[in-house]
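Structures are listed in the sections that come next.
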Structure P
Amino acid sequence: MFLFVEMQKYHLMEKPRLTFGQIWNMTFGFLGIQMGFALQNANASRILQTFGADVEHLSWFWLVAPVTGMIVQPVIGHYSDNTWNALGRRKPYFLFGAIMASIGLILMPNSYLLAVVLPPLWIGAGLLMIMDASFNIAMEPFRALMADKLPSSQQTLGFSVQTLLIGIGAVLGSWLPYLLFNVFEVNDIDETGVPRNVKLSFLIGAVVLIVSVLVTVVTTKEYSPEIMRRFNKSKTDDEKKARFSDIFSDLFNMPRTMRQLGVVQFFTWFAFYSMWVFTTPALAQHVWGLSPGDTTSSSFNEAADYVGVIFGVYNLTAACFAMVLPLLARRLGRKTTHALCLSIGGLGLVSMIFVNSPDMKWMLNISMVAVGIAWASVLAMPYAILSDSLPQKKIGVYMGLFNFFITFPQILNGIFGGMLVKYLYNGNAVFSLVTAGLFLIIAAIAVQRVRIE
């Protein structure tokens, strides 16, 4: 009887509009996911260097992140499209991903505890892989949940709220080690070389991740398969049982809008991967004047902590700017808005080369405000542009396949990025940031060639 009433309630093809509170609760888990992701982004290179990784090899260790994402997201997307149990359709996957990511966050800065099995460097790299696989397991169903629940008229708002919460979580994750060190004086370093403020930050991040995802799990109700069929305009396709092998046919038959956005994503994510991997060594060398082998001095830890600060600035900017995006998109259109934001971010990255002493480090915050404007758009606009071009039944798998355009450029950068720094840039990692800025500007040009279907 309940199912009949629900089906009658959602008899119309258009999904009902949600309140801002419902959208907020539905996306709240992203706060914790991104807090953990930010801790990883700002501190993984630092931890790996502490355990003995050379700067030109950092991009190789980071390869595990996009490789696992490329594999995991389409698979999780496929199975979440075809799952329904007591927890729902998407919720079982991002809850499992959150639990695994939390375990990785606790263990990574404490890799030395497992040193009886393997060297800490390799254990840290393995945990980086586990963490990123878990983040991908959690993220993909969250994005698909947005498309499941929201009508087309609320897509931009939904992804903007998601970006706001991503920004808040990223600010917390990025600034936490700096705050623990400078405000709460958690500043001792033991024989492992990993500062205690970093270890404590990862523990706090793990707790916040689990709690925030549970908020979404408890407060958000998913539409049943029967109700989803009411919203699906192509009932014939809906009745066809999906097979795992369909992932490959879907890959070759993706909508044209998705293929064209792939070019934009390639240059965008090549750029951000460079920023995440090389900002710490770039600033340590270019701003603090340290040698590449100096990874344990107080100056290096000062530089590394300040990377967390400026990463927090770009994420805070993204969180604030996310609420402006819907207004810009209505006035300028989604494509023009995204192109403008990417261009601003590109100029911000290029400008970092002009900061060359610790006395000028405050200028890096201005650069990162520009990067934050681009990051807000990257997290929202491609998905808003894409969502209306995808068949409803395959939202999950196509969102997962779209991740190919995110992971492939990162893999390419991971293989060759360190070589570029060593041989083309003569070890000066700051030029990797300049290249990243130029790539964002190329991505902005490519946006204008996308045709929305």
Structure Q
Amino acid sequence: MHRRFLVLTLAALCAATAAHAQDRELSARGELLDGIAAVVNDGVVLKSELRTEMQRIVRRLQEQGTRLPPETTLAPQVLERLVIARIQLQRAERVGIQVSDETLNNALANIAERNNVTLAELPQVLAREGLDYQAYRREMRDQIAIEQLRQRDVLARINVTPREIDEYLSRQAGRASENMEFALSQILVAVSPTAGQDAIGAAEKRVADITRRLQAGEDFAQLAVAYSDGQQALDGGRMGWLKGNELPTVFADVVPGLDKGQVSEPIRSSSGFHLVRLDDRRGGEPVIEQQVHVRHILVTPNEVLDDDSAHEKIRAVRTRILAGEDFAATARAISDDPGSKNDGGDLGWAAPSIYAPEFKAMAEKLEPNTLSEPFRTAFGWHIMEVLGRRTQDTTEEVRRQQAAFAIRNSRLGEETELWARRLRDQAFVEYRI
């Protein structure tokens, strides 16, 4: 396994992990080796965590050939990311998100497979790179929990109306970029939704200064690390590959017109000012889909209904349906999925790949007209029934489903930024360094 992959994989993981070590350690001479870098609600970020993450970020930037910003600039960026991750993990725990060993092992197996080793060989491979396997597992578990929280708090709450789908398809008609994919990087200068004119003016000056520095030839990735407020800042601003029909709404009219390597003019959105660079582009082809028609009932844990109680509630619902209660009527009465509740839990025809991993796995293996056992996803506890399967070309119905999915994804980045900032604003944070 190439060391570069391991570094990038770990960097993609949640930077903040639970404080498994004690807050303080003493050397044989009684010197203080650890301490608190920040208090975050009822938890902490340790100085040792900050040092470890700083070393990781520096190593990755060096391997990417990115010139390092001063430590006084980099350290606050890294600490803030650790703080935000800790806040998100605390919320995940409060709402009952639990990452099972099976889910974790599947994620690790996928990483191992992509690097031509088995899951059993992964600990030895990591050890040769100086990485502790148990720490790696903890960080991966935390990252999965944060992703599940994001799906629960952000993606599930983005509603798309039929009119929006019609307008989207009308805009996309004849656009060559619809089936293209774009590799993007961005620098975000964040502006609070409640910011006054002075704060907005300061942000405009800041993004204008960054723009001048880019035009003068300074490195985009280095400026992203030093100054971007986006969640990808410490990855040099890299957003990865996005399909043309999944571009963030504010980017959709700008990105297709950029040349490779070109940086956009500042783009204003509700989360701030964006500078977007087109790193690469590639074409895409329509595909034949294996589709499944499912309906489900969702019970979501919350501050009042804990995870065990939600599990018991969905089990009781399953028992009632097996005893003859109507599935659709029950879904309309109690399901917590706003997108399917009024349709009796019916999700229509779709490719299983659009669903959460656990939901996808159940949809693929469940026999038609069979009621599943309760199962857990990031959204809560489900029961599911598969109503049919088919192989389908890209029909009008599929296009509309893809459009709805693309609209949700186009909003996801901005909504995630706003969500993360709201969580940060609501948290108690005290820096100790």
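Read-outs: derived from the displayed coordinates by stated rules, not from any lab. These numbers were taken from a predicted model, which means no experiment stands behind them. Cβ atoms are built from the backbone, for glycine too; each structure is taken alone.
Some observations on this one:
- Ranking P, Q by relative contact order in percent (Cα under 8 Å, 6 or more apart), the structure that comes out highest: P
- Parent structure of the calculated result -15000, given that helix-only ellipticity at 222 nm (-39500 (n - 2.57) for each DSSP H run of 4 or more, over all residues; to 500) is the read-out and P, Q the choices: Q
- Ranking P, Q by mean count of other Cβ atoms within 10 Å over residues 143-150, the structure that comes out highest: P
- For the structures shown (P, Q), mean projected area of the Cα convex hull in nm² is largest in Q.
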